[in-house]
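Structures follow.
Please treat every number below as a calculation from the coordinates, not as lab data. Model, not experiment: these values are computed from the prediction. Cβ atoms are built from the backbone, for glycine too; each structure is taken alone.
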Structure 1
Amino acid sequence: MTEQAPPSRKIRPEFRNVNAFNDLPGYRWPLASLVSGMHRASGAILFLLMPFIIWMFDNSVSSEISFAKFKAAFNVGMLGLPGVLWKLIALALIWAYLQHFIAGLRHLWMDTHHDAVSKEFGKSSAAFALVASIGLTLVLGAKLFGLY
């Protein structure tokens, strides 16, 4: 006669069919996975807006006249859109670049220093990447909007 012993551990729920509307809103993302996801999203933003980035660079360095038109697009507006909207698009690009760059350095560090990587390091480096990218974006955004 064999008797089943009571389970010593709490039985964890099994998710075989994940419903995005019911299950995902209650999921708490660790900071490291949030920064990793933002790294992917910022890379996608930079890739999709590459024609706009090339246009901005071309107009800013071609000549003094094209630079004046470029500067006017941020001050007055262009294509029926106000200048503030163009500044917000540029600010989003600034954030995407800084987030992608700093999180990329974080990933490179973890790839090359396998022994130094731990759960605590992942959490602290993710917090640093997030704070640094948002802080630098605020500083450059203040410059973009003429606060200094």
Structure 2
Amino acid sequence: MTVKRVSPREADALVQEEGYVYLDVRSIPEFDAGHTAGAYNIPLLHATPAGMRPNGDFMSVVGAVFPKDTKLVLGCRSGNRSLRAAQALSAAGFEHVVDQRAGHSGARDAFGQVHEAGWEGSGLDVATEAHSDRTYEALLARRDS
């Protein structure tokens, strides 16, 4: 399934001007270290001592929090997880899903060099404190209530 991919600046314009919601699919520690201001956090993968592990609750939490007609911009660290998540959500019937290329930290080439600046490198608003109702813990609780 083809998903529209946009630059960080285009993603910011969608959020600021067209009513899109920013959904950060990085792990909780990554999100807590700095994220798009106003973002929601629902990890596609969880950070564990043994490495990254799939979040089996991802689809059900997104589905409980957002109606399928919600305009969503998805972001992650470099653009890989968010693209996977965007494809899965589109396949599940979410109507307006956009992937933000380059994620929060930027897309890197085979040598580790940033070849496209991410959200932070583009000078866009970054927060380290999440809205209390937009943390994964709060969103998971909404699903379970």
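Using helix-only ellipticity at 222 nm (-39500 (n - 2.57) for each DSSP H run of 4 or more, over all residues; to 500) as the calculated read-out, with -22500 as its value, let me know the right label among 1, 2.
1
Tell me which of 1, 2 gives 44, 38, 31 when you compute Cα extents along the principal axes in Å.
The correct label is 2.
I have 20.6 for mean count of other Cβ atoms within 10 Å over residues 77-84, calculated from one of the structures 1, 2. Which structure is it?
Computed on structure 2.
Given a value of 4.4 for distance in nm of label points 7 Å out along Cα→Cβ at positions 93 and 109, point me to the structure among 1, 2 it was derived from.
Computed on structure 2.
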